[in-house]
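J.: Listed below are the structures to be examined.
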Structure P
């Protein structure tokens, strides 16, 4: 398989000027040369092979071949709402979420959350998404939403999904529960088109957990409480645990 490189502009056939971070990676890191073929993707489902025809100090020229449209993942889809950890751990969470096929991450602000995911931090995480997508062969970039307050989240987002909130005392998060919840999502969608038909929203709180008021607000909006086992997990571990259970449910 050809090495993959991300292009932010619309992918078109013909000659393409290639520079910036991805040029540096292509020429300085992976040591590609004139005549080599690489794989370009735009993060929105378009991919193409391209031949390197010229390399200068700061840029390259590529001849782009036939554009291929990669079908959208038919789902079901997993959305994670997370009280984001510090940057290094957040980067690990995002990288693994991309590899595990998570469709979207929603950073949430909670009472016990200690990290404010500012726009500069989110931009760094988006770069991590690109790198992880290149590595795992994902054609469409995982979405990272803008930071959402807990109040807006429970009022505007939770009602539109079949939602589970990780909290001690909840039902064990199992493959069977995931499948049951997805079936319920389809039934709810049949009655209310605003509800996502084939998506599950799993909510992961901060290191100190949710306060009782937050739990009450979420359950009042229809969320189900789930347990991730008897051990206390870091938030990024909890998020990946949930993604693994979700994928396990789909593989049976």
Structure Q
């Protein structure tokens, strides 16, 4: 099997995994974070788990991208910078910002994430690097400009929402109802922002690979947003009834 055929198979595999993931997570809450619970096998420190499971996306993408023929094309470099900026933060900054001391996650969760991120690093890196014939287009093309703007807006929302939660936990009073900004409309603006990021990425790259990742992201964290919303409503009797889980006024 040549590289192009392997990439096509990997891309469709990622889309298929999105379907499997959303069905699984609508029935079972992923057992980490506020939903952590025993019975899921050996555990590892949560901070170590975050680094271990996210770093393969950063290094996998970088390796495949740099080996591509279009790695020095301006539009490809811009797209690569977006992906790497997200995973630089997610792998090596975010785990050290959160209150993870003494917390654990199942090794199985981290292991499954490693496998997906290796797959996705190949799918995205090979596409943007030009390994499979992707054309980066012009820097000023409307598709690229709108996609980059969507990505940056989504990333800004994600970082702001995560920071708000980190500050809230830093008070030492345990979980509380987050308030202000998008938290007045939805329970999980961090997830809303991340989905927006990868929709922007799909548009900016104009590739099936990008679409596959955007779909998988929504399939993976959409159900988790619903779980968070349900958790808030069960835990806090005064939780704002008008607040939705993920999309203002809709979901």
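Bear in mind these aren't lab numbers, they're just calculated from the coordinates by the rules spelled out. Source: prediction; values computed, not measured. Cβ atoms are built from the backbone, for glycine too; each structure is taken alone.
J.: For structures P, Q, calculate distance in nm of label points 7 Å out along Cα→Cβ at positions 108 and 148 and state which one comes out highest. Please list the in-between numbers first.
T.: Working: P: 0.8; Q: 4.4.
By distance in nm of label points 7 Å out along Cα→Cβ at positions 108 and 148, the leading structure of P, Q is Q.
J.: Suppose you compute relative contact order in percent (Cα under 8 Å, 6 or more apart) for every structure in P, Q: which one lands on 20? Working shown, then result.
T.: On the way: P: 20; Q: 25.
It was calculated from structure P.
J.: So if we calculate volume of the Cα convex hull per residue in Å³ for every structure here (P, Q), which label has the highest result? The partial results should precede the final answer.
T.: Details: P: 137; Q: 127.
Going through P, Q one by one, volume of the Cα convex hull per residue in Å³ is largest in P.
J.: Turning to a different aspect of this structure: Here semi-axes √(5λ) of the Cα gyration tensor in Å, for residues 52-163 alone has been calculated and equals 32, 19, 11, so which of P, Q was it run on?
T.: Details: P: 32, 19, 11; Q: 28, 18, 10.
Of the options listed, only P reproduces it.
J.: The value -22500 for helix-only ellipticity at 222 nm (-39500 (n - 2.57) for each DSSP H run of 4 or more, over all residues; to 500) was derived from one model only; which of P, Q is it?
T.: Working: P: -10000; Q: -22500.
Derived from the structure labelled Q.
J.: Determine which structure produced the value 15.0 for Kirkwood radius over Cα pairs in Å, for residues 20-99 alone, calculated from the coordinates; the candidates are P, Q.
T.: Details: P: 15.5; Q: 15.0.
Among P, Q, the structure yielding 15.0 for Kirkwood radius over Cα pairs in Å, for residues 20-99 alone is Q.
J.: Continuing with the same structure: Given a value of 0.20 for FRET efficiency 1/(1 + (r/R0)^6) of positions 44 and 156 (r between Cβ atoms, R0 = 25 Å, to 0.05), point me to the structure among P, Q it was derived from. Intermediate results must be reported in sequence, preceding the final value.
T.: Details: P: 0.50; Q: 0.20.
Computing FRET efficiency 1/(1 + (r/R0)^6) of positions 44 and 156 (r between Cβ atoms, R0 = 25 Å, to 0.05) on every structure in P, Q gives 0.20 only for Q.
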